[in-house]
Structure formats: structure tokens, C-alpha cells
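*Asks:* What follows is a group of structures, each given as C-alpha cells.
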Structure 1
Amino acid sequence: MNKLFNIILACMLGLCMTACSEDEMPTTGDEPQQDPTLAPKVVSTLPAADATDADVLDGITVTYNKNIYVPPVVTIDINGTYIEEVSVSGNKLYIPFPMDEGETYTVTISKPSVRDSLYNFAADYTFTFSTKTTNTFDPSLFDIDEALTTASPMKQTASVYDFLRDNFGKKVIAAAVSSGALDTDMADKIQEMTGKYPVINSFDFLHHINSAPLNPSNWIDYTDMTVPETWWADGGLVSFMWHWNVPCTEADKDNFENYAFYCNGAGEKNTDFNAANAVVSGTYENTIVNRDLDVIAGYLLSLQQKRIPVIWRPLHEAAGNVPSGGKAWFWWGNAGADAYKALWRYMYDYFKAKGINNLIWVWTSVTDDADWYPGDEYVDIIGYDYYESDENKFHQSLPSVMAKLQGISNRKILALSECGAMPSVENMMKNGDVWSWVMPWNGDYTTNPYYNPESLFREMYESGNVITRDEMPDLK
């Protein structure tokens, strides 16, 4: 009888233990979720998800909506590195991971790395952030003019200048150049790569000799400023430069097919137009100059009437190769520094007499050309056009160039008004040459990854040290 009782008791205990193991005993951590709706959920991260200027820390903190637990082995990946040890305090998961400046990190916490006390496992979670780079720019080297050179600028023009002045040395303004006329082709390419538009789009009066009112054609018309107007309306800044085409010879003054801006054999077509005569009344050169300035003034005034400021960059790279013992490559520099400065001031005064007050004047240096500088009273910004041929130096920054330009005038904002391979934002911040804007030239310099790979554009446009069009304040 006792034997039979013991057998029955053993069977009952076995059934009880089986039921407990299925319903009550703790799991090992590999079982499926008990209730997905109760699983821990991420409420915040440090650094914050999608941050573009996160502080450089020694670890990452992920906060959940309830207390959490982790198994002995977790599956957490940061940029391809698997993390083996983490710690938990209440509802916070701490992942030790020393960060570097100017880097982008993607963190993936895979199930079943995090659970609650009832073994409800958190779903996979991925987030990305970028760390900031320490800015070593020294503002004490500059004493930037508080006001524009124009005595009574349009309100919007002053607002744009204040924006440029406030951000110089702090953040880089994203920029693009047109394909040669009134288009945003390069800006559109950059938006396709990065999801964001640059702030500045630079147009060119290159084709004024093919446009109304001088010589109307069916493919270019600067009297229709719809594209720049739309760019401004969408929050961007409008810039214009001018590859100034003039007659190749005096005999060609009425033959718009034989105009050029190159001189001294620098281009396929070259002009003998004498810059020294450009400001001398009675010369054929002065007649052409006055005619063209009237035309360009009309275009600029049409923008002014719409309350649109223009970052104006004429007569660029005037010294050409003169500082290194060569010659100028554009006609406006072919008669030397004094003639060039006279032409710059002539244009400045001509537009002033026309009542133009929407311009921010940008003079472009080739470095070592201080003799060519028109003077602080005629210039608001100094630009530099940078093209590096040694691919080993691509994306380096240019602190020595900035120092030379600052030596020409420390009262002016400095910009990379054109470039081939762009300096990286990280290098600019580390080396202290934080340019107001960086504008890659069109064509291959924007579209060919040899010069500027898509990853470089994405890094720039995602950086907290760069201003893109979607981040612009209202300057209207």
C-alpha cells in the first residue's frame, strides 16, 4: 500500500514540476516574447538620434520606457564593431564606446539584447548620429566691418550681410554654381546626393551678349529672372558672377559671334580689349563698357525691384599668373593692377549712380596679389578660387591661404568662391580656416566622384557645422 502511494505521489510531483517549468519557471533569455505590446521601447538616446553636432563622449546611453535587463551576451553593433560588454541602471542601457570628432556612427541594438522583468524582449532598434569637430578658428584675427560698403543698402541686403557676418568662422554655408547661366542644375545634383539644397546658388552673366536687350536669342533671356526669384523665395541666397565677354577686336564690336573674355592666349578665343582704356571717355573700350554696364544694371535692378539681394562677384581672378611671373588670363587684368582697380571702382560708382543698393561686393584673389585689391571701401567679401591638381592633397584645408587673405584685409569676410576638390569640413574646423561658404565649380567638380565623392557631399550636408537651405532664417 505504501509503495503504491509513493508511486502516485511521484507522478503527481512530476506533473506539477512540468506545469511549473512551462508556466512559472524563469526562462533562459532565448525564448520568444511573451507579449510584444509590453516590450521595452526606446524613448531617447544620448547622443540624440539624427544629431549632427553631438558632443564627443566615451559611451552611448539608450533610455527605455521601463526598467530593463540584458542577457550575458548582447548583439549590439556600432559601425561594424560588436560590443561585448554593456551595463544597465534602471531603464538606461549604457554602451561603452569612445568616439572621435567629426564622425558619423550607426548603432544597432538587435533582439534579444534588452528585455523587461517578464522576459518581453525589445524589438530591434537602429539610430545614427554625427559628432562635432572642435572649431579652432581664431576670431581675434579679424575685425569684420559691421556695415556694407553701400551707404544705404536695401534692408534685405543688410540682412544677408549680417547673416554672413554672424556665421563667418563658425559655420560653413553650402553653395553651388550654375551650369553657366540661369539654372540650378548643380544644386539639383547635390540635392539628389544629399537630400538637401545648398544655400547659395551662383548664376553667371556669361551670356549677356546673347540676351535681350543687347542681342535677343531664343535660348537665354536675363530679363526673365524667374529662376533666381524662385531660389530666393525658397530660402536660398542669390549670387551672380560675370565672365564679361567683349569684342575680340574693335572691328568685332558689332559681331557678337566674335567676343571673348580670355586674353594673352589663355582661351580658344582671345580679346585685345585694353582694360586701361575701359574707364577713359572717348575710347571704344569705354563705349563697350558703358553699354554693358547699362545692360547688367538693368538685370540687377529687376532683382532689386523684387527685394532680392545679390552676392555680386565681378572681375574675378584679375591678377591671373602675374604674381608668379606670368600674365593675366582675363582681359580685365591685362593692363595691370592700377588699371584693374580703376575699372572696379568705375563699375562700383556706375552702379551706385544707377541707384543699385542690393549688392554685396565680392573681390576674388589669387593670393599674393594685394596690389590688385580695390580697397576696403569698395569690397565687402574677399573670395579665393581654389583648384588642387595633386589628388593626394584633395580635401585638405587652406589655413595658409586664409592667413594671406587676412593679411590683405582683416576687415572682410573670406570665402572659397570657387573650388575643385572641396576641403572637408573636419579639416577646416581642425585647421581653423572656416570659410564663409565653399562653392564647388560646375560639371565634373560637382558630378565626378574623383574630385568630390558623394560621401563627401553627404558628410558636409549632414554636418552640424554646415548650413543648408532648409536651415536658413527668414531674411526677407
Structure 2
Amino acid sequence: MSTYRIQGATGEWEVVIGLEVHAQVTSKAKLFSGASTEFGAEPNCNVSLVDAAMPGMLPVPNRECIRQAVRTGMAIEAQINKWSRFDRKNYFYADLPQGYQISQLYHPLVGEGTLTIEADEKAGIPDDKVIGIERIHVEQDAGKLMHDQHPTMSYVDLNRCGVALMEIVSRPDMRSPAEAGAYVRKLRTILRYVGSCDGNMEEGSMRADVNVSVRRPGEEFGTRTETKNVNSVRFVMQVIEHEANRQVDLIENGGEVVQETRLFDPNTGTTRSMRSKEDAHDYRYFPDPDLLPLELEDSFLEECRASLPELPDAKRDRYTGELGLSDYNARELTAEVETFARFETLLSATADALGKSEKDVATQVANWSLSVAPGVAKALGDEADMANSTAEAQASILKMQDKGEISGGQAKEIYEIVLKTGRDPEEIADSEGLKQVSDTGAIESAIDEILANNSDKVEEYRGGKDKLFGFFVGQTMKAMQGKANPAVVNQILKDKLG
């Protein structure tokens, strides 16, 4: 169990956290209209008559949006409701031209599911933890208000209005900022694997409403606040830290936490009150009269399930079980879609190049993918042309290293030149003199000279000073200008000194 506690003046407090994540559904058209969902278009260009709530316009559900929400529910092993219904959530706001939002309150598309966050001792998560998910419902997004420097002037951009959202509502099962951060990261990873949301929080296509309350350990839940539209994992964690401490200070000084909606200021790391929190009855929900209930056929559900990819947990288990990778490497490689895709492509290419099984080369490829290649690219900065970083080029480097033709340092040098120029790795190794010398005759000759010039150290080594072995290796590599095969050097030295 997590032991995160807030130490107040009167004792310890526990924080209780629930998240409502709004994920924009990946689709080319909006939930109830054919208008484009393209990000970054000029204001009010992606708006249909339906989105603008013109008289007589009727919504028509976008099948792809429903399909993506169902696939997401299946990915978290949630109940899929074959019968669901849309409701009207009534409220007035300037960027909601209908005067209501079409959502799902009473009969959501997806019911209860779970998401497991992995243990992370450094972050204060000692064990794997299962977070309950209450529901996923589908709804329309609102537009966007933009305010200029004049306090009386605001502009409305309806491009986002009507875009399909999945609202993924967790149970209040999280007990620390670290757990909440891990939950959002894991959820974003699943959405990206499934392809139902791109997870770009900085563009607003995934954002979280953060519900926080505090209580004495073991007591009933306290009054919660909701901080709206938080758009990064770091900010989610900051909101929880600030809001929990604010509530503890408020209670211990004789105040009372009120149920309200708050906003987060990333510049100060603090929250401020926005409005009192509405309850469901304040929105006067009722079934949308323009939309029939959704009734899903078995064939549709079967197609959705068959389309799911291998998901993060299953992929991580396969990497450790079948490929023999470490838990750390498996976790890092499966964290993002792009990372595992590059790894698997390079793994296949390297296994083919070496004529070995994928298991035999998996650790070598994983270490290259996670450490060596990113390190070289980072050091080059703008000089690196990642278009040159093909799986074939990298596999060629790994093949030469596996055969003992180049050292780890030479592999880095060759990859650096590949990124800069796109030249063939084997041609670089030959023309730039970046191959190891494995000629036993040349190495033996160099070692004989070194041992002859250091006869005193030879006697000391044979007398028990084993650490001098490193001295002889270093002198040999220096004499061979760093190009001698270390394995050959070590073996010849052991034979001659022994």
C-alpha cells in the first residue's frame, strides 16, 4: 500500500483522488456531423450547420467514434453495454451554441473496468495497484473562448465544438500524486496503442478534471473539489499536491471545504475557485429526443475486439517471458507506441542480419535502442538526420559489433557518421579505419614488446598483484591505437602472463 501522507499541524491526513479524463476520439469527422476535426485550422473553419445549432439540424452518430470508444472499453476489460442512450446536459455557455451538450449520464456506452499501474519504488508506489474505472461515456466537446487584452472582449472559436470525447471516469482509488501521474501515463499509453486518441495533452486532445479530498486515514471521504482541464501529467500531480495541502490547512484553521470547481494556474502552481460545483439535477438531464438509443450488434463487437492490438501489459510480459528482457527494458520499450515499433522493426532486421533468433539478439537490440542510439542522436542535436537511421543501417552496425569487427565505441562513431551523412555503415568502418584488429600475430607482437619493457611489473603480477592486469590491457590498447579486439587482447595476455 502507498504510504503517502500529508503532515498537518494536528496529525496525518490522507488524500483521496479520482480523475475524469477527457480524451478526444481519433476520427476525421465530429460526433454528430461531418465537419473536420483537424487541429490547428483557422478559427471557425471546421463548423457545420449541426455544430452551429442552426434551426432544424438533426445529429447523426458517427459510427467510427462509437467504435473507438468500444475498443477503448475492451482494452481496459470493461463491460460494454449493448444498449446505451444519449442525454442532454443543459447549461448556457458562450462556446456551446446549442445551449446544451449531448452526453451520456444514465446509460453510458462502457461500464466498469480496471487499469493497473506498475510498482515504482522511486516514485513511492511500492506495489502494482489496480485502479477502478467507473465508466466511459461519449459526449460532444465545447468550443473555445479566446480573450484579448481588453477585459470586455472575447472571441469564440467553434472548431472544437462537436468533436467526440470519451470521458473516462476513475474510481476514487488513488492516494498520492505519483499514483495519479502513473494512472494518466498508463491510460495515455493504452489509448495510443488502441489508436482511439493521440494523447497529445499539450494540444488539448487529452485533459483531466482532478477530484481531490482529504481525510484522516481510515475515515469517511471528505468534501471534494474538482480542478478542470489540466493538460499535463506534471500539472495533474501539482494540482493534487497543492489542493490537498490547501484543504488540510483550511480544515485545521477552522474552515470548511466546499464542493466547487477550481482552475489551475501553471505559472504559480496553485488553484483558484471558479464556481460552485453543480450536481446532476442542476443540468436538468433528459434523454435526447433527436437520437435513438444505441443498440450494438454482436458482429460489431466481435469486429471491435478482433481489431485490438497487443496491449502494453501483454507486450511487456512477452518481452520478459519470450525474449528474456529485463523488467526495466521491457517497461521502457513498451511505454510508447513509437518506441516498441522501432524496437520490433530493428529486432527483426538484426535477427535476419545475424542469422539468429530474435531472443538471441533481443538484449543487444534493447540496449542499443534505449541507450546507445538515443545518446548519439542527442549529442549530435540538429546535425542528426533521423531519416538516415534506418533499421537496416542499425542492424548492419550491430552485426559488425556482434562479430567482433567493431567495438562499442566504434559502433557509436559509425552511427554518428550514418546520422550525419546516410553512408553505408560497413563502408564507413572500412574507409574510416573503424574496425577492430583481431589479427593475433599483430596483437601478440605488441604484447611481447610491452611485457619485455615492463618485466618488473610482470614479476609483480605473477607475485600476486592481479590488478596489474588492467595496466597491461591498457598499454596494449594504446599500442594498437584502440583498435585491438579486447577479447583477443585479454586471452593472449592471460596465456602469456599465466
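*Asks:* Quick one: helix-only ellipticity at 222 nm (-39500 (n - 2.57) for each DSSP H run of 4 or more, over all residues; to 500) came out at -12000 when computed from one of 1, 2, so which one is it? Please report the intermediate quantities before stating the final value.
*Replies:* Values: 1: -8000; 2: -12000.
Attributed to the structure labelled 2.
*Asks:* Taking Kirkwood radius over Cα pairs in Å as the criterion, which structure among 1, 2 has the greatest value?
*Replies:* Details: 1: 26.1; 2: 27.1.
Comparing 1, 2 by Kirkwood radius over Cα pairs in Å, the maximum is at 2.
*Asks:* To which of 1, 2 does the computed value 2.5 (distance in nm of label points 7 Å out along Cα→Cβ at positions 295 and 327) belong? Intermediate values should be presented prior to the final figure.
*Replies:* Values: 1: 2.5; 2: 5.0.
Matching structure: 1.
Throughout, read-outs are computed from the coordinates displayed, never taken from laboratory work. Note that the structure is a prediction, hence the values are computed from the model and not measured. Cβ atoms are built from the backbone, for glycine too; each structure is taken alone.
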